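> Listed next: structures, encoded as structure tokens.
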Structure P
Amino acid sequence: MPSTYHCATIDMVPANSGPSRQPTQGNFAMKNIASLLALAAGFIMLPAHAETTYVTAARMIDPVSQEVIESPALLIEDGKIVAASTVAAMSVPADTPVIDLGNRTILPGFIDMHTHLTGSATKGRGWEGLGLAQERQIIWGVIHAKKTLMAGFTTVRNVGSDGYGILALRDAINEGEILGPRMFVAGPPVGIVGGHCSDNNLLPPEYEATGDGVATGPWEMRAKVRQNIKYGVDLIKTCSTGGVFSKGTAVGAAQSTVEELSAIVDEAHMRGLKVASHAHGTIGIKNAIEAGVDSIEHASFLDDEAIRMAKRKGVYLSMDIYNTEFTLAEGERLGVRQEAIDKERSLSVEQRDSFTRAVRAGAKVVFGSDSAVYPHGDNPKQFSRMVQFGMTPMQAIVAATSLAAEALGQENVLGCLNVGCSADIVAVEGNPLADIAILESVDFIMKAGIVAKRP
């Protein structure tokens, strides 16, 4: 008989659990940053080999078929699902460890399509953030990566950071040196002078401060894309409108011409990378879609034409509709500039209305939290808001699993529980289709066959 045990914790992740990249060098020594990561983690973990494991529970939600399977059975080997059936139909190989999750519901590990793991909701939000070295932000990233994984997010897309140190965080997780989700990393965003996400607008002119990704004109934009690819990013981030937290930019104002955006997209696609565009305002959203981007981030002011364009071109909408609550409730206390609070307040109602209309129209809306605007680890709080503003519980789960995997180009690998999928599994007490807020209390997490959290 196979032995049954209750989710013995193994605080390691396998070396092959994330995007595959050759070693790269950024604008400062990556090896030194990797050492900082190990020190910040408090321990060094060796790559682990995932053993054969049998997992069962009361029920399983399959986001691909959108079905609920009672008494499911999954056989996991070398970090992948090699058999998927029910307890009654599957025979367990002798001496295989069994994880029986009792009355829980199992789902694929969640995917957050919009995070900033090196950002903090409670530190460096005002002028004092200018005194923080990038190395300090990477140390925060170690802490935030673990919190994110412990919330049930086994994969994230990190869409924008200062410098290239974020790549060391991704690689340290992949090598099993620290705990964290599988990361798809954009690196420094590419954008216009004085724009949101690419430039540094806080320091006065005499400092002549310029962001890493600032460019003017199509050829300079291409050069910045090439630079990011040189250092090993997984996707390209740009901004086609202003943003909430950048000084002096209007959220509704367009940034970059269609020609500039098209150059970014063409260069990235030519090299096999997807492009995500931050865009609040309607014109900037349409410009980015016309240019061929793969996803629109925030998508606050959608009109019917913009929704039709997104549907026609298969563009994914990543709409963060929870973080407004945190910014408006806690922003002033935490030192967020009044300009940013006012901008957040100006778009909050419109963005949620846009979310509702996009969902009703059948657009591809994926889970994107914008964590760092609010505390990392609180990512699952967005599930209930997605349901509150128009999704069914199943749609919200699909948005954070199979549809997000499709947006990453990782369908049938991530966000699924079929044979051949990565063994990324989470479990919760009860049935989230009856109460979506249950997903805020994930108590079992497996990433690529390795148990990271147990009840």
Structure Q
Amino acid sequence: MRIVVLGAGHVGRAIVDALYEEHEITVIDTNADRLTWLADRYDVRIVEGNGTTKRVIREAGIQNCSLFIASTSREEANLVSAMLVKKLSGARVIVRTTSVEYLDAWREREIDVDFMVSSELETANAISGLIGIPAARQTDVFADGKVQVVEFDVPDGAGGNGVVGRKLRDAELPVDSKVVSIIRGDERIMPDGGQRVLAGDRIVVIGSPDAARQWSRVISHERQRVDDIVIFGGGRMGTTIAHVLLDRGIRVRFVEGRLERAREVAEEIPEARVFNASAFDSEFFERERIGHTTAAVFALNDDPGNLFSAVLAKSKGVQLTIALAHDQTSLHVYERGGVDVAINPRQVIAEELVRFGHDPRIRQIAMLDDDRFEILDLTVRAESELAGMRFDQMPETGSVIGAIIRNGDAIIPHSKDILRAGDRVIVFVESRRASTVERIL
């Protein structure tokens, strides 16, 4: 497939990294250094220029392109270029936006593009998923909420819970769940009945939402429901997160340092209590008993501020801290600083955009562990060589089918179960083998 990507920033780079081996990719950007960086590392064509002009779009070869992804952080530029592409070619057009209003307009068919993805809404949904699984490092919901994929770090000293330290065949695993990967240092272990989950491991589990919550309790021994959240930062990201959480019946408080913006947030979201205060004010934390909150989300516009405020909240007693990392390098700094969960909104949106370059059968894709692994949601073809085969007879593909959706029901497969054509499967696979698994299934 010939793909044109507008934008060579973090999102554009993630798209190229996931798709360049299987497709012919051209990247447009005004920044020569970004383009050179991409061209030095990947086999892609680059075009320097303004992607909102016909000349540059044509130079990128849009007339022979099958897919156009507008991935810059400037949504107006994305929309203008998308409209040009619609007029100049028959390419499928995907647009990244930071505006829920634009997303609503697209849903109302007022914006003529094939698909639009909101950074804020995707991030808010990711945070909403984490709230129900406090021990999770990352979680994604698949198959309309029937299946949940969760990544856990097993803490040092974990044990005595019937799972950690026992062979998987003997462990008291939550029902309707499957351990699909054990990551031990730089080693990835394919789980079988003889393997053990050890303290310090990172594990990936696929199961029902109820099983995911049970796993969270197994890993952390934490049983308190998260129903009270403080959001630091009243920008567009923070308010979108608030709307999603309020829809789930979770109480929300805001801390916003700018008086005018605090007033705007209070007017926009009357269900939330809004404080005009600094996210770094220790006395405010004490006075308003912020430490008694079960969770806090840090959505300030600068990463050092998010880190400092999260560490301060942790010191005051907040149990679960979730911080946004606008720079990819901040993720590891957050982890070392004691932040429970770090989320890069650019990476979240990149995951959603990448799926359009994969097999059309793929309904959803998620990336784990710095993009080393992928979770694919796709349907088994009638001509698949695995259709009709028992799971314990399948060849080694470097992947694990963690769940099957059949006749609307989610099934966690066992060794004697048979894979059928038409099954919708949730597959864990190394990123470098994803295209092979797509072909086999």
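> Tell me which structure, out of P, Q, gives 22.5, 66 once Rg and Dmax of the Cα atoms in Å is calculated.
Q
> Here P(r) over Cα pairs in 5 Å bins from 0, in percent, for residues 110-365 alone was calculated and came to 1, 6, 12, 16, 18, 16, 13, 9, 5, 3, 1, 0; which of the structures P, Q was it taken from?
This value belongs to structure Q.
> Let me ask you something else. Which structure, out of P, Q, was FRET efficiency 1/(1 + (r/R0)^6) of positions 166 and 262 (r between Cβ atoms, R0 = 25 Å, to 0.05) calculated from, if the result is 0.40?
Here the read-out was taken from P.
> One of P, Q was used to calculate FRET efficiency 1/(1 + (r/R0)^6) of positions 246 and 358 (r between Cβ atoms, R0 = 30 Å, to 0.05), giving 0.35; which?
Q
> To continue, here is another question. Quick check on the output: 21 is relative contact order in percent (Cα under 8 Å, 6 or more apart), derived from one of P, Q. Which one produced it?
That value comes from structure P.
> Follow-up question, since we're still on this one. Among the shown structures P, Q, from which was the value 2, 8, 15, 17, 16, 13, 11, 9, 5, 3, 1, 0 of P(r) over Cα pairs in 5 Å bins from 0, in percent, for residues 94-253 alone calculated? Let's see the in-between values first.
Values: P: 1, 8, 15, 19, 18, 14, 9, 5, 3, 2, 2, 1, 1, 0, 0; Q: 2, 8, 15, 17, 16, 13, 11, 9, 5, 3, 1, 0.
That value comes from structure Q.
Just so you know, all these numbers are worked out from the coordinates, no wet-lab data involved. Since this is a predicted model, take the numbers as computed values, not measurements. Cβ atoms are built from the backbone, for glycine too; each structure is taken alone.
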